[in-house]
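The following blocks contain the structures, represented as structure tokens.
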Structure I
Amino acid sequence: MSEIRVASRSELEDGQRVFAWVDGVQIGVLEHAGRLYAFENRCSHQGGPVCEGTVIGRVVQRFDEEGRTTGYDFSEQALHLVCPWHGVEFELETGRCTSDRRRRIRRYDVLERDGDVYVAV
């Protein structure tokens, strides 16, 4: 396994993203809440630029004591990356598709060293 430098850490603040081509594959690195994530920038649904999508919390339905729905919230723990083409959602931690567990986007390990960000490929 090798490491490819993709950016300085200061380039990845406040939800910013950077993209790098490695052996013909575009990898997107994004920051969310102080953490870095890297994925192949290709949605497993129809090839859209998934890393350009929005990060949102999983929608969670609320119920009252009698089991009736009282509305919806966004989870702050279960985060999803939403492909901008068709809205397909992927778990930010794993890259697994939330609607079809057989699908996923390829995830890469992200390393920080001496103020720089690397992706393990």
Structure II
Amino acid sequence: MKKEIADRWIEALESGKYSQTTNNLKTSEGFCCLGVLCEITKEETGLEWTDWDKSSSSICGHTVSLPGEVQDIAGMHTSCGVLPLHLFRGKSLTSLNDDGKTFSEIAQIIRDNWEEL
């Protein structure tokens, strides 16, 4: 992953600006960690959120994983943030978010592993 994007993402996750939700990039309640990444890269990608249904939104047709445009801008290897196998048994940032890790905990994981994302 690109360091400058990782730094911006970490800052956004720790800012307190975003409410955390699960199972979707963005809902009426907030964002998952990957949704925050989509939000902070909107200017570079030119992508906008659209209503998916009454409670969630999509970006470029994606509701649970990164669109290719965001993945490319961020320089990420996968669309769900798969983490190093030897440290996280192949879990992804998506699964950690949905399993209850806080944005602060996820930010630290990104800080420690950005080169492998």
Structure III
Amino acid sequence: MRALFACLFLAGCSTTFDPHAPSTITAPESGGEVRVRHGQRLQVKLPAAAQGNEWRTREPVTVVVMAETAPAADGLRMTPVRSGNETLRFDEVPLRGEGAAQRSVTYQVTVP
């Protein structure tokens, strides 16, 4: 009987809600200005790339946000690493990397 109560108690402690998880700022698909504070996460969801293309990041001169993981279906999660301003630019290019960008999305990111 004690084992049953212990299992129920431990199961009650398990949760997917994390009160300490960073709040998420979602950037618009069309680009623009974004303000994200330290302790927050930036979610960048780009429009779907055309068949045979992919989105690639142009490396900025000053890095104020960095990707947390590889891009996923729901976009790219980034976190602030220093205060300042950064221009994030994503180009839709052919998978093989040959040819000009089909379209671009640019974000002006500010981390106070």
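Any read-out appearing in this document is the output of simple, stated calculations on the displayed coordinates, not a laboratory observation. Small disclaimer: the values here were computed from a predicted structure and weren't measured. Cβ atoms are built from the backbone, for glycine too; each structure is taken alone.
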Checklist entry - One of I, II, III was used to compute helix-only ellipticity at 222 nm (-39500 (n - 2.57) for each DSSP H run of 4 or more, over all residues; to 500), and the answer was -3500. Which one was it? => result III
Item to check | Test item: FRET efficiency 1/(1 + (r/R0)^6) of positions 19 and 59 (r between Cβ atoms, R0 = 25 Å, to 0.05) calculated as 0.90, pick one of I, II, III | outcome: II
Checklist outcome for this item: Note: Kirkwood radius over Cα pairs in Å at 13.9, derived from one of structures I, II, III, originates from structure II
